[in-house]
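As structure tokens, here come the structures.
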Structure P
Amino acid sequence: MREYEYTLKENGEYLEIFKTDLVLSGTKERAVKGHIDNVVLYINDYMNRYTKQPIEMGCGEEVSLFLGDYAIRKGICSNPNTMKKVAASIKKFYKSMAEHEIVSEEAFEQLSACMKENMDIWKQRCEAFLDEEEEWYTIGLQEENDEIVPIFIEDVVEAFFDEDPYWKQYYNFFSGEIVMVPAFVEEDDYSDEQVKLAQQVDLTENFIALPGREDLDTYSIMLDYMDQQEDEGYQAELAEAIHGPRALHDFKKVVQNYGEMGNYNTYYVDNVTFMVVTWCVENQIPCDSKIEEILDLIQEVKNGQ
């Protein structure tokens, strides 16, 4: 919060400089207020509060994420004409900042080029959003590589066991990477890179969430493991544990007492692996593996076995 308030105060000083420049250029009072209000939405509400960045970071990709997504979703740009006005205010502001050497001239030129290149796309997205088109945010997106990169089964299995409730894990179809993004971007303090990645995941359809613990029926795995045991005493104790009030805890305690934790863990990992293979097949994701047996397992899934 202290950093937010510090940046807010700093932004206020920049806005005063901008206001003075507008007045000196002969801009009417009403227009000055409009420009200031529009810039406040960008540098305070979006840059400072949402992405937690100073104005120096607002000349590149951020302006595209703001005008091409955030401002549309939040109703800031309620129509294409408003979009053009908000963009003009932001451009004027950064021109003023460049003239006062608060941002570099190169940064301002980058902002101008970005707006020139993408304005039509942003306006089209705005119109599509108003028409309630579900995939409005994909307008203008182009993927350099249109082939889905195979994913390693082992990597997804490893990600499953590394799962954290405060993070979400995704697979990028076109880069083959597994990425982690904050589960609650607007509520916690994360790095600029993490916030940007979360926005990319939200903005594009290049990512798919990896299977997690909520996708695995652990109870059924325990039942199947119990049914396969030949030791009747062991099987009976497992049955009693699995139907008790603390099924998972008591089940593992019995397994540990019999010295079978290694075998059970292997069985559990095999089931996780099978779930991952099924996930790949269902989502038409090509997969690769160092383990030859997994390729046979993939074929079994495809054949419905």
Structure Q
Amino acid sequence: MMNKDFEAELALRTDIINRAIEELLPSEEGPQSTILRACGYSVRNGGKRMRPLFMQSVYRLLGGSEEEKLWPFMAGLEMMHSSSLVHDDLPCMDNDRLRRGKPSTWAQFGVDMGTLAGDGLMIYAFETMLKSGFPDDIKLRAMQVLAEKSGIFGMVGGQTVDVELTGNIPDPDTLRFIYEKKTGALIEAAFRMGAIAAGADAETERAFEEAGLAVGMAFQIRDDILDVTSTSEELGKTAHADDRNAKMTWVSFYGLDQSEKDVVRYTDQALGLISDYEEGWFLEELLRRLIDRKY
């Protein structure tokens, strides 16, 4: 496939995901309309939709053919991801007023509504997934994966260790733990949920989970690189935030050169796990572009 074909396909797939999210966001009415608007603002505020793109791509390359049933899974995952960003930006965490070139949720609606919006999106993610037309056993397995990967043994657990180590130097194993959980876990969830929805066997599901973990590592290390090499305008969020918050990153621990090599290494690991699939061209190109992204 030529690059222009990829760009057209990316736009098409992203449009499908955005339509799914828009259809499944709650109506912003009623006495609690403020929190509903804050939740909608948080999810609608741009983003590359990488996690639902990963899920959708895995589902398709494994032969999934009832994609509208996948919409609540994709939307729920993006809601969960958005909730983590809302909380990350809060003054008690990263204290960031900018997200994707716009005021972060708490800066727009206040700290109280920002906190509640993050809470609300986490729970509404599961309400949304329940709307899927997949059989109950598939819905239950997918929801179990998202709960595990987003909770205290996943994303929240990684964030906990990251916060506790602010201003300190972790050992390599702890730094990797933070990355695997804080960022990698939700990307693992995307790959696994796509495989579950497609009816993959246990071995295939495990292989795609492993691929998702490698992608998550590459994705976060690239974020670290961009944090020190890009401007706030390019990133759509505050550049050099990790230094400002005294956070140890892959770049500060291993240096830029090694970090660049590790992005390639982890991406190659993921590519090696999906290269045998004839319909994997889109996912392969998507992963390759993660290596060179500038924002």
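Readers should treat all values here as calculations from the given coordinates under stated rules, not as data from a laboratory. These numbers come from a predicted model, not from an experiment. Cβ atoms are built from the backbone, for glycine too; each structure is taken alone.
Points worth noting:
- Each of P, Q could give distance in nm of label points 7 Å out along Cα→Cβ at positions 54 and 126, but the derived value 2.2 comes from Q.
- Which entry (P, Q) yields the derived value -22500 for helix-only ellipticity at 222 nm (-39500 (n - 2.57) for each DSSP H run of 4 or more, over all residues; to 500): Q
- Source structure (of P, Q) for semi-axes √(5λ) of the Cα gyration tensor in Å, computed value 27, 25, 18: Q
- Identity of the structure behind 2.2 (criterion: distance in nm of label points 7 Å out along Cα→Cβ at positions 150 and 174, calculated), options P, Q: P
- Which entry (P, Q) yields the derived value 14 for relative contact order in percent (Cα under 8 Å, 6 or more apart): P
- Source structure (of P, Q) for P(r) over Cα pairs in 5 Å bins from 0, in percent, for residues 46-133 alone, computed value 3, 15, 21, 20, 16, 11, 8, 5, 2: Q
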